Structure 1
Amino acid sequence: MEHKQGDMVANKLTPAFPTHPGSILKEELEYRGISQRKLAKDMEIRYTVLNEILNGHRPLTEKTALLFEAVLGIDSEPLMRLQTKYNMITIQQDASFMDRLKKLRHIAAL
């Protein structure tokens, strides 16, 4: 059976709710008993910035991923891949943007 791009294949399912890396980091902090205020101080970033990342309201950047790696020993690259995946799934759920892409693909196909 031939699959076209966009077909659902068992190992390539897109989750309905993407995982923000902040939720994983937040669980790790809770598991380790580390307060957000102490971590923000250790990382030398504002508490509000850290809290927004951990609650999925702010994206993880390369810089903050490296800070988490330094202070928690969690590899930054998988965190950044998770952020990219989160971004892609989130934008694919934006119907108006997907309509825009569809129009552009139609133009490119001509």
Structure 2
Amino acid sequence: MDKWLESVYSDGTAGFVSDPHPKLFQTVKVRIRMYADAPVKHVLLRSDPNGEEHFAQMHLVGTVHGLSYYEADLRITENRMSYQFYLVCEDVVYFYTQMGITTYIRI
């Protein structure tokens, strides 16, 4: 795998979720970071509110010390929300979850 993939990171803490303990129907901002020179064309946040697949385009919100941060809104519609990130490159799509990065979707 490419070296930049080691820089990809997000978690459920206040550094990456605007409110780590949101209330039902609140909207939070979810962030992910990676090297600024990562060959990523698009970053998508995938969630499944109420069992329906939803994608949100993530937007670059800043670069600090060589790391770029992307952000998107996530509306909390269930007591437990799960999400994952799609990192779209020229010739491959990477899927990032708490379990790591793959080129296939983990179920």
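Looking just at Rg/Rh (Cα atoms, Kirkwood Rh), which of the labels 1, 2 belongs to the structure with the highest value?
Numbers: 1: 1.11; 2: 0.95.
With respect to Rg/Rh (Cα atoms, Kirkwood Rh), the highest-scoring structure among 1, 2 is 1.
Out of 1, 2, which one gives 0 for helix-only ellipticity at 222 nm (-39500 (n - 2.57) for each DSSP H run of 4 or more, over all residues; to 500) as computed from the coordinates? Don't skip to the end; give the middle numbers.
Numbers: 1: -20000; 2: 0.
Value 0 for helix-only ellipticity at 222 nm (-39500 (n - 2.57) for each DSSP H run of 4 or more, over all residues; to 500) corresponds to 2 out of 1, 2.
Supply the structure label, taken from 1, 2, corresponding to mean count of other Cβ atoms within 10 Å over residues 67-74 with the calculated value 15.0. Write down the numbers at each step before the final one.
On the way: 1: 15.0; 2: 18.2.
Answer for the origin of the read-out: 1.
One of 1, 2 was used to compute mean projected area of the Cα convex hull in nm², for residues 51-90 alone, and the result was 2.7. Which label is that?
Numbers: 1: 2.7; 2: 4.2.
So the calculation was done on 1.
Suppose distance in nm of label points 7 Å out along Cα→Cβ at positions 35 and 99 works out to 4.9; of 1, 2, which structure was it derived from? Provide the component values of the computation, followed by the final result.
Values: 1: 4.9; 2: 2.6.
Label of the originating structure: 1.
Coordinate-derived values only; no laboratory data. This is a predicted model, so every value here is computed, not measured. Cβ atoms are built from the backbone, for glycine too; each structure is taken alone.
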